[in-house]
Structure formats: structure tokens, C-alpha cells
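For reference, the structures are reproduced in the following blocks.
Just so it is clear, none of the values below were taken in a lab; they were calculated from the coordinates. What you see is a predicted model, and the numbers here were worked out from it, not measured in a lab. Cβ atoms are built from the backbone, for glycine too; each structure is taken alone.
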Structure 1
């Protein structure tokens, strides 16, 4: 196995990506580590932000790899297989592969989440969204 070099990235230097549509929801993110962008493997890590408001949310979806969230700021609700869980700064969420999940901000502040996948690259994550 090829040894990877230690790597430091800065959130502000990572491009903003996102979705804003009826099926996927309204969310922006910056991918910090992903094997297609950084000399890293086995982990994909980034920061997602969901704006407050009824129209903004990460729609219900699932994917094969497990995922974890760590709430950095804001308050919100994470849906896991139909069950609502309130989250706030310091909350950690483990999402087993195949679990239907989504998230939304509550209140007037964005919900900022650190997300982690056990995958070499964000491009490997195949999202399947629930029917609207």
C-alpha cells in the first residue's frame, strides 16, 4: 500500500458545492478530504451547512457506506429511518449504511455538520433520494 503524506487543508480554500432542488433539498458543503482531491484514502470528510427555513433541508436519502455527523453549530433535526432526533453543537450521529436519513436546521441559525464517510472519495458515494 502506498504511504500517503500528512496533509493539511483549510475549509476556506475548499470549493463550495451544493444542491438546491426539490428532490435533494437545499444544502451546501465543502469537502475537506477526498482521494480525488487530496492525497488521502479511506476517509472522506467535509463540512455541510443547511440554512434555516422551511425550504432548506437535506432531503431523505440513503447510501451504502456508513456516515457520521458531528454538529459544529446551530440546532436541528436529523431523521433516521423515520425517527426524528434533535441535534445541537456537540451532538454526534452514526448512520449505518442503507439507513434512510435527512437533516434540517431549526431556529434562525444554519446547521453546520462535519460529515465523515469510510470511503476513499466523495465520488464513490451514490446517493438515493426518497420519492417526494
Structure 2
């Protein structure tokens, strides 16, 4: 039985990627850093084994957004695609909305809710964590 794989891309299509294997976790992040990087009220992420993520076309830029944190984005359109934290070696977070089929994943919680914008209401019944989920 072969592992399932998921394809994704940036907004302009310059960067294409494939992830093989199941997600380890999926969540909505409300931290200020993610909001600013993506230009949204929160960012839905899925965590995968780093070795299972492959850029198949184009090139991502690496932006160090905080000590030990690297964000991957398209060099052409700037789409926020990945997040890596040296405190979680071997893992990579991929923006759910960059996948060809984002509905293949189901976020399991909200994290960094202490940074949530005051006019955002969370009423989906998922667990909420002030900071990280664990």
C-alpha cells in the first residue's frame, strides 16, 4: 500500500510542492506573526515530517521571521507556504489553503488564541489554546 500524497502550489503557480504521508497535526494559528505573514485573521496549518515535503517546481525564498523560525514563500508572488521552527526539528508546517484540496485536512484546534483579534469570534467547537497546543 503506497502512502497518500498531497499536491499544492502558491497563488501564481511558480512554486509547486508535494507532501507524502499523513499530517501529524492541523490547526488554526492566531499569532500575530502568522497573521502578518499571511495577511489574514488566522492561518490554517498542517504539520508533516520535513523529509516528506518536496518542492517539485519553482523556488521558495526562506525568511527568518524570528530567531529559529524560517518561513518559506514564493519568490514571485510572496505566498506564505511553510513554517519551520528549530525547536521542532524534522517537522514542517504547510499552509492548508495552499493545497490543491484543502478539504483533505481538518484542523483540530486553535492555537495562540491569546493573540486573536478582538473582533474574531471562534464558535466551531474546536479546542482553544492560549499558546501552543501542547
Just checking, which of 1, 2 has the largest value of distance in nm of label points 7 Å out along Cα→Cβ at positions 88 and 112? 1
Supply the structure label, taken from 1, 2, corresponding to Rg/Rh (Cα atoms, Kirkwood Rh), for residues 48-95 alone with the calculated value 0.95. 2
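Tell me which of 1, 2 gives 1.5 when you compute distance in nm of label points 7 Å out along Cα→Cβ at positions 8 and 40. Write out the running numbers ahead of the final one.
Working: 1: 1.5; 2: 1.0.
Considering all the candidates, the number was obtained from 1.
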